[in-house]
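Each structure below appears as structure tokens.
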Structure 1
């Protein structure tokens, strides 16, 4: 299923029934999203809303994997579920807009993640790769994650 293509999403679910749909796919190139706003919004916002509506039509639960990027990072302490969102970039905005619509469905759940890593492109692997070719690395120093 191609999340950038609403017809692909529709075709994937045609004639099928599920107990739950988990929207875990996302456009995650945070910096690149500033230039590819439309694609980011399609994949992260519009497809999530479309998937939620499909879940609703079949009476299924819907889980949206979101991000801590919906917050601006200015709060002293940990963020709570109902804290006001204030995204600082297109990626965060795309997730916040999806959340705003998805939460209207009574069988929806939103999971906000941060600092997720695994195989492939992630912060840990990127730093290891860069450390082999760069004597000095410049990275953010004003983020707190768990």
Structure 2
């Protein structure tokens, strides 16, 4: 997992081509107030972005998720969220959906503010878009990157 802010995004280029394309999109739209909510295909079946305006949720209302083929890069545009992170474990098995919701300990939390992002690799349990004190609106990009 990587957690950083938009100023440092250039540090993460060169890991692989799909991550580079993802970071280029984020870098190009960091301060783009005209970017509409919706899905943007960057590379068919490899990289796509969902721009969304949602409300944060209580930690207890969700289950940690894991992905198997795609990395998540979650970038906060407006608002704040907590994301809870857990350790991967041997009991996590892949499925055809590239997502599963699991019962596992998620005892590490990060507070994500505007112009900050985190990258969650496959098999890393995470519970994103959680509230800090109470449910609030948030706007974010969720980039799916085939690894």
Structure 3
């Protein structure tokens, strides 16, 4: 019973942003955990999620700005003589901007949206090994398989 409650708690925290009041009440009923305590922990997880979302938004805005700058340079290059100094400057700027767009795209892909197991262990006051093993066993469970 305790193991199931721990699994439900950790899965709820992993997907903390998508939990509404009805689901929260079901989790409280199933696990026997205080609703105020669980709501407090989920709010902490949601705050971290909002920070990640803000970081992602900022990275996407930067990426779009570099994309526009690269397109502007490319369009200006079309009207210039390839041997001119201005063309060389624009070409260098175009290469720089396209490299930054690729770097920011990779940075967006690496940004972690779900809370880490280490963060969950810290928030819930559990050992990290307990969090890791509980989530690993939940992953092996039948309800986590997609048909």
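The numbers here are math on the coordinates, done by the rules we state, and not lab data. Everything numeric here is computed off the predicted structure, so don't read it as measured data. Cβ atoms are built from the backbone, for glycine too; each structure is taken alone.
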| field | Structure (1, 2, 3) behind the derived value 0.95 of FRET efficiency 1/(1 + (r/R0)^6) of positions 9 and 97 (r between Cβ atoms, R0 = 30 Å, to 0.05) | value | 1
| said: Going by distance in nm of label points 7 Å out along Cα→Cβ at positions 41 and 81, which of structures 1, 2, 3 comes out largest? | reply: 3
| message | With log10 I(q)/I(0) by the Debye sum over Cα atoms at q = 0.20, 0.22 Å⁻¹, for residues 65-120 alone coming out at -0.76, -0.89, pick the structure among 1, 2, 3 it was computed from. | response | 1
| request: Consider the structures 1, 2, 3: one of them gives -10000 for helix-only ellipticity at 222 nm (-39500 (n - 2.57) for each DSSP H run of 4 or more, over all residues; to 500) as calculated from the coordinates. Say which. | output: 1
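For which of 1, 2, 3 does Rg and Dmax of the Cα atoms in Å, calculated from the coordinates, equal 14.5, 43?
It traces back to 2.
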| relative contact order in percent (Cα under 8 Å, 6 or more apart) derived as 23 - corresponding label from 1, 2, 3 | 1
